[in-house]
Structure I
Amino acid sequence: MKLSSKKRKLAVSIILLFIIAYVGVGVWIANDTKTILEKAMSGQADHTEYMNDATYQTIHPAERGATSNYAYEGSVHDIGLVFPLHFFVVSKVFTSQTYAHTDFAFKEPVKLTLKLKSGHWYGVGAHIKP
């Protein structure tokens, strides 16, 4: 069965619109993921706006027992390429982070579970492979 020219154009338009929306939401997730990781690593008091306590404790080096003497320096913290898989309101995010301070350094893969909450992405789970 052949589609008419109008139906074909409509189908292609709908597919393109979906792809653009999916990529756009993915960029938004990537941006919020970087904010979540920076807030968790820095230990800022407002981290509860971006993640639950379990996520914070999994990411922050002192909270997870990786080191006891830790002070965040943003200039030595690098977040790799963020790869989000999402269903528009929930997402699994895969990335890596590197912290290269002279006294304390690591490079680790990070998997985050995010949910859309109050207009931004909120961390509800984290898994780090040391």
Structure II
Amino acid sequence: MKNFIVLMSHDMSETQKNDAYENLKVTKIIEAPPEIKKIWGNIDPISDLDIKNLDKVILWINEISNEQDYILVQGEFGATFYIVDYCFKNNLIPVYATSVRRVEEIREGDKVLTNRVFVHEGYRKYIRYEK
């Protein structure tokens, strides 16, 4: 029985949840609690990465995960790398969501309005460079 742990700043769509259950064969989806989402969604873009706060995220992951659980990690690049590296070192399976971007153009006289719609396609495992 594998869990699907969600570490991103927004909620999963029903399509994403169904994909995790059907294709990754997980039995439970665990979304981050509000205090973890707050840390994850507010990474300071100016200063150095706040490892003390990220270690709170890792503590939460440690408390709720089992080896070989999937963990969806998407967010600020440096923080994502830090958590993905932790996952590899602790026998968790880090993944990210893939999507197709569809662009719709609407012409109104001389104006062109563009609407971008992202459609969930699946999950892809993060992989390490091994050479």
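Coordinate-derived values only; no laboratory data. Computed from a prediction, not measured in an experiment: that's the story for all the values here. Cβ atoms are built from the backbone, for glycine too; each structure is taken alone.
Remarks
- Entry that produces 17.0, 58 once Rg and Dmax of the Cα atoms in Å is calculated, selected from I, II: II
- When mean count of other Cβ atoms within 10 Å over residues 67-74 is computed for each of I, II, the largest belongs to: II
- Structures I, II were compared on mean count of other Cβ atoms within 10 Å over residues 11-18, and the highest value belongs to II.
- With distance in nm of label points 7 Å out along Cα→Cβ at positions 35 and 115 derived as 1.8, matching label from I, II: I
- Among I, II, structure where distance in nm of label points 7 Å out along Cα→Cβ at positions 3 and 19 as derived comes to 2.2: II
- Look at mean projected area of the Cα convex hull in nm², for residues 59-98 alone for each of I, II: the largest one is in I.
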